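S.K.: Each structure below is given as structure tokens.
Values in this text are rule-based calculations from the coordinates and carry no lab data. All values derive from a computational prediction rather than experimental measurement. Cβ atoms are built from the backbone, for glycine too; each structure is taken alone.
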Structure P
Amino acid sequence: MMEPLLWAIGMGLIGAVVFAAIGLVSGTDETAVVAPITLLVVLLGVPAAGVFSFFLAAVIAKHITHAIPTTLLGIPGDTMAAPMLADAQQLRELGVPHIALRKAISGGVLSAFIAVPLAVLFAWMLSPVADEIGKAAPWIFAGAAILIALTSKGRWAAVAALFPFVLLIVGINSFVTAQLGHALSISFFLGIATGPLIADLFLAMSPSGRKSLERSGPREFALAPDVRTWSGRMPNPLKVLDRKQVAYTSGAAVVSSATFVFSPVAMTVLMGEAVGARVKNGYHKLTTKMAVRNGTTESTYIAETMIPLIALGLPLSPMAAGPAAPLFNAPPVYTVDAETGATNNLHDLLTTWEFLAFGLIAVTIATLVAYPFAMTHAHRAASWVMRNVSHEAIIGAFAGLILVICLYEGGLLAVLVTVTVGLIGGLLNRAFGMHSGVQFMGYYAAVLTVPAMIALG
């Protein structure tokens, strides 16, 4: 037990430090940055305890520091921060962006500690029917793909686009299998994860597309100074939030943890609006919604990862099919059998109690690393990032990482697969609101549902 514990602590610390820093950089989408690095950790042979702790600490730390550019600069730190922009802007206009930040990250910490044991509880309740769900996996993936498409921005357009996308995956997969003698999976996954980035790169090369990416000049920002309003080294989120905010944030964490099949962005918006309708005072409404919404970003990510991972081993949630996909399927280390739905991943390698213990360790480490940093150094960190960090350098680093992983799996053909899937997926995301979660479910429908349908014929 000591060795897995040391791996969990060590990798949790690495994940928290790395992604607390990445969270400061605006626009670093979770799927595009968390998923590829988690995949690399898996392929490097890190034990299951270390992989799980690394991933969970990474997303929790990122969802603490992503509030810094969102509240102080008015730029979404990532996709999940976008629903907080309007409330953060109003609080900035009131001259209290530091209050918006502190409410948001305190809500995130509170929800993270609530979501881990709740996710284990809900997974335990789902476990008795896990075998039946596994047998019906091909059909469940098809239904889940349509459901997630309906809850995306594209709605019926995303549902309609899902069918040609699935056929595209089937066709490319068949061609690749004939050429290489084996199917690819990681390259498809990376193409979907980085689709918006690849689409933007192609648009930048087009004279007409370049116009949509042009900016008139550099943006200017006014940052509030860092102000310390507590004693001791570690701030207490229960004192930053008032009693009603603690209650609302906790309630939202419970509800959003249970509804693990819905879009995290949709739940973040829904929980904020549901709570905001109950608060009358304008200022209190804004600060409460900041706490609830950022708390929901944590609880949805944690529950949507842990519940299907513990109970099923199948990626049956938008989160599990997106940023958390390497925890389920990362051949040759972790696999999901396309024909039977049999798994060999963290579901089989960790017990329920280990998920609970390592999950709480990851939350604790991420909180100790990212929370006091965001509370005390947000101004200096945001200023330094805006002045010194090159977005182009970050994009280049991730592009290099993706290239290496693709060459490892299938050579130049795998690179072409990633670029092709990324270009089509990125354009579908931009034009039809068909986000990466829908596309990941489409991929699983292509490799699970289509063969099952052919077998029936």
Structure Q
Amino acid sequence: MRPSPNRPNKEYRARPIRPFRAMSDVGREVFHGQPGAPGVALGRIHRASRPGGDTDVPGGPLIVTAIEVTADDLLMTPGDVAGAASVVGGATGHAATVARALGIPIVFGLPGEALAVPDGVEALLDGATGRLTVAPGMLDRAEARDAIQRARLRRGVLAEARTLPTVTLDGHPVGLQANVGSAADAGAAVVTAAEGVGLVRTELPFLSAARWPTVDEHLDHLVPVLRPLAGLPVTVRTLDFADDKLPPFLAAGLSGRLGRGLPLMLAAAEAFSDQFEAVLRAAAEADVQLSVMIPMVADVSELRACRKLLEAAAAAVGVPAPPLGAMIELPEAVESVEEIAAEADFLSLGTNDLTAAILGIDRRDPALTARRTADPPVLAAIAQVCAAGRGADIPVTVCGDAAADPWVAPLLIGAGCTALSVTPAVLDEVRALIRGLDFDDALSRADAVLESCD
């Protein structure tokens, strides 16, 4: 496999990687890291993107390892990727988001010695505990198979509730939507009875691009994703390039960190208009109820500039301009959220980036988990966004990882969020969570956290 062009080019500073024993001498060894995406996987180690070119890929399920596992490693590695283990990165980074979308476990923060395990060695990965067991014993394998079987049985039980309304025990409705990035995701969203799609990721096919995508290239990706969603409300997010998902043509001219991609999109107005045109045409062809969402909005002037481009594209295509919304992911956006809400048709909370920015933690830091969204300063910002949404009479959806966290999701609902959008792999779990929740209790829990800010 060719080294991923979007892998961050940075020096890895850690303990030197000691040589591992020869494969014939490998015995059981356990490496401890941080949870990234839950699940249990049995497979054979495959070191992704080895320096010096392509490598043979072991047969059967794979546990992909790397200094920093990227989306390309998960999406483009030949074979059956059953899980991934990374030295660098965190649970709210892009690779973790993709892993959850694929329904596979991933672990971060492993010691560098884990990378010295030879390809082909059997390993057991537990995404919930952050543990990688090399050369697991018979008892390890038996327990793993039991865990996989229990999870399969639970999924079957939860699936029986897909026809039931998503309301709390005391009758409060909560929208439940899906985050998708591929045709397979879209099909899974339909199977799991999502009420719609709160986030369609559009940047995934272009992480290795050498230039801005053309209209036809956008269409080639979008139409297969949208077609299974015919008749449903679908929110398409425009290209959301960032430091951990940066194509070569942007990385080449960059000095330092990108931060956010929206200013680059607005500066490349023709490329931005091409995407708007493609989104409008794809939605018409697939017959979905389209909304368009702009990521990383900092202030109302950016949203107005986007609306101008969208309306021009709609006029050129000959369709009405769809609703336009803003993702609130920056502290400065929270500060001006009333102005943004007055211009927007809806708001969406990107809790991964918002939590990282408010707490001053890098998104790829293993210490940044979805649960940190429950920190009082973060929840206070979310409540402020929800209040602005109510004041403008527009919905506020959460599409970050916190929406699926069993501790944080009730706080989000109590703070005023009207809908949650999650990966299809956990949609049944979140539905069960909502249906077992008392709304008054959610309000009280959110109030208790918010009062600690005073």
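S.K.: Match the computed value 3.9 of distance in nm of label points 7 Å out along Cα→Cβ at positions 202 and 306 to one of the structures P, Q, and report its label.
M.R.: For distance in nm of label points 7 Å out along Cα→Cβ at positions 202 and 306, the value 3.9 is produced by structure P.
S.K.: Here's something else I'd like to know. Taking 25.5 as the value of mean count of other Cβ atoms within 10 Å over residues 194-201 derived from one of the structures shown (P, Q), identify that structure.
M.R.: Attributed to the structure labelled Q.
S.K.: Please state which of the structures P, Q yields 32 when relative contact order in percent (Cα under 8 Å, 6 or more apart) is computed from it.
M.R.: Source structure for this number: P.
S.K.: Here's another thing I want to ask about it. Taking distance in nm of label points 7 Å out along Cα→Cβ at positions 66 and 154 as the criterion, which structure among P, Q has the greatest value?
M.R.: If we compare distance in nm of label points 7 Å out along Cα→Cβ at positions 66 and 154 over P, Q, the biggest value is for Q.
S.K.: For mean count of other Cβ atoms within 10 Å over residues 362-369, the calculated result is 23.9, so let me know which of P, Q that is.
M.R.: The structure behind it is P.
S.K.: When FRET efficiency 1/(1 + (r/R0)^6) of positions 274 and 370 (r between Cβ atoms, R0 = 25 Å, to 0.05) is compared over structures P, Q, which one is greatest?
M.R.: When FRET efficiency 1/(1 + (r/R0)^6) of positions 274 and 370 (r between Cβ atoms, R0 = 25 Å, to 0.05) is computed for each of P, Q, structure P gives the biggest number.
S.K.: For mean count of other Cβ atoms within 10 Å over residues 146-153, find whichever of P, Q sits highest and give me its label.
M.R.: P
S.K.: Right, here's the next one. Consider the structures P, Q: one of them gives -23500 for helix-only ellipticity at 222 nm (-39500 (n - 2.57) for each DSSP H run of 4 or more, over all residues; to 500) as calculated from the coordinates. Say which.
M.R.: The structure behind it is P.
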